[in-house]
Structure P
Amino acid sequence: MLFIDEIGELDPALQNKLLKVLEDKRVFFDSAYYDPNDNNVPRYIKKIFDEGAPADFILIGATTRDAEDINPAVRSRCAEVFFEPLTPSAIQGIISQAAVKLEVELEKQIPEVISEYTIEGRKAINILADAYGLACFKQQQDNIHEPIKISLQDVYEVVQTSRLTPYAMYKASEEQEIGKIFGLGVAGYLGSVLEIEAVAFPARSQGQGNIRFNDTAGSMAKDSVFNAASVIRKLSGEDISNYDIHVNIVGGGRIDGPSAGVAIMLAMLSAIKDQALPQNIAVTGEVSIQGKVRAVGGIFEKFTELNRPG
């Protein structure tokens, strides 16, 4: 039986060879040092090179980060099982258990802080281990003979040195703002919060207004902007050609689906009507040019992202 960890990291040529071995139940060898005409080569070596070696095994499991990294021919022969990313509470539990095994005391907020910077248990342990080493070094330098205690400052030093950025980039607030709202998206298998903003100014000439939008967000997001413009005109009677409107996805995040449509429409309408929107909610959904909200995908990933700290 065979289990391969991180099969997606294998070179595509090696994945092709693996597939052939699985099908032929035999593995063949090749070497620049083997000469089939050399009489000094032992018979068993010659037999292995000429006939191959039995490889009657079954691939019972293989892991990878992205399924697309696996050779399609190999993938078509597999039963795929997708694991959900760890939640912040799961990461915090891993950190607490690791601290017990290390017999080290943690400052209270450390598990929560580490959970903001990773969704991987291995990475969380690495951050804690680095902070532990730093705490040991500091106590040795200061000639302190007490049980090791990891401080929040130790963790932040590790985070800064590793150039890590938190997954929870946006914080909800009880305030209201004009022309700004949070949308929800999915990047790969992770949910993401999108910060969408819009401003509107009266056009210099009636009917000569225009709409600007950052191209880095993608063509589908741009379609959502024009859909939103039609819906606003249909529902409110506002002729948006009388306004110069600028819509922006903060950070230039790429949107590969239409589910930001409702959020974009609300941001634009808020800017035109000068009415504030709450900043403690996030919306998702495709908006049709008739003003209807369509079903969207990735609900589980988006919901998981909303439940992250902050």
Structure Q
Amino acid sequence: MSLITEEFMVPAYDTGIALFARNKRPTDMRAFAPARTVLFVHGATYPAHTTFDLKLGGQSWMDYIAARGYDVWLLDLRGYGKSTRPREMSEPPDRNPPIVRTDTAVRDIAAVAEFIRARRNLPRLVLLGWSWGSFSSPSYAIQHPDKVESLILYAPIWIGQTGRLAVAAPGVRLPCYRTVTREQARARSINGVPADRLERQIPQAVFDAWADATFATDPDGAKFDPPVIRAPNGVMADVAETFWVGKGYYDPAKITMPVFMISAAWDHDVPPTMARTLLPLLVNSPGKRLVELDRGTHNVMMEENRLELFEAVQKFLDERAAISAAR
């Protein structure tokens, strides 16, 4: 199917901040519906456009959904990708406290979601959040239940310890932002994969394609030795103060729209036990559902079996779209 791509710089609710948004949809799409309008929300370290719109085998996850008759969007939160980087990121990381907390991310989601709804004249849309997006998106949905059609949470974070993300002991001050080298990113991408499946599951060429695109989004980080990508530490401060000390960032009982969760067996950052614990707490979500992939890490969308992720999410989207159309 032929797709059209548009890009926008959406004003945030704070002066001087612009948010990058990308849209893909069928070229001949003329009618828009809440259940067929999807907004991707990224995780703690990497921008949305190199995560969800990375072409592997000629097609990205964004392409996959759009080609099935959907109006698909993504946004880079402030401090990430093509969006404005707050001035604090131009200073040494220890000079300022963590920036871009989750409440700020929720405001950025709100700004882009409002832009999409106004442009399409829609009351609601679907949010698809990965990792950090799995609690920034629900937080937005709780604040605006009338504006969210359904929630899709990939690698949903909930109360528990994973070690790698337990970034600060109580009382320890986190820097404003953190840096990640290419080597560190590669080590994280293969964490949990059985040794005999490494090259099959996450081929080096695939990682290189993703890393080339992702690290190119931070020209200032490229000046470091070795080159890095910088990421705001607000999310790390939030998880250190909530999930990793046994507190939920949000109340799952306040979610009133359908929720679909998906996790993968080898995800050491956000193990499947978190989603299993979260599922029964979604007491007011109609038709809530959890799917577990028997292989895959935190980055299934780049891996050998990524179509299992795409197909599972697509099945939910298509089911909800059919129910909405029948109303």
Using mean count of other Cβ atoms within 10 Å over residues 131-138 for the comparison, can you identify which of P, Q gives the largest number? Q
Structure with the greatest value (metric mean count of other Cβ atoms within 10 Å over residues 203-210, set P, Q): Q
For which of P, Q does mean count of other Cβ atoms within 10 Å over residues 179-186, calculated from the coordinates, equal 15.6? Q
The value 2.6 for distance in nm of label points 7 Å out along Cα→Cβ at positions 19 and 83, derived from one of P, Q, belongs to structure P
For mean projected area of the Cα convex hull in nm², structure among P, Q ranking highest is P
Of the structures P, Q, the one that -9000 was derived from, the read-out being helix-only ellipticity at 222 nm (-39500 (n - 2.57) for each DSSP H run of 4 or more, over all residues; to 500): Q
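Each value in this text was obtained by applying a stated rule to the coordinates, not by laboratory testing. Note that this is a predicted model, so its numbers are computed, not measured. Cβ atoms are built from the backbone, for glycine too; each structure is taken alone.
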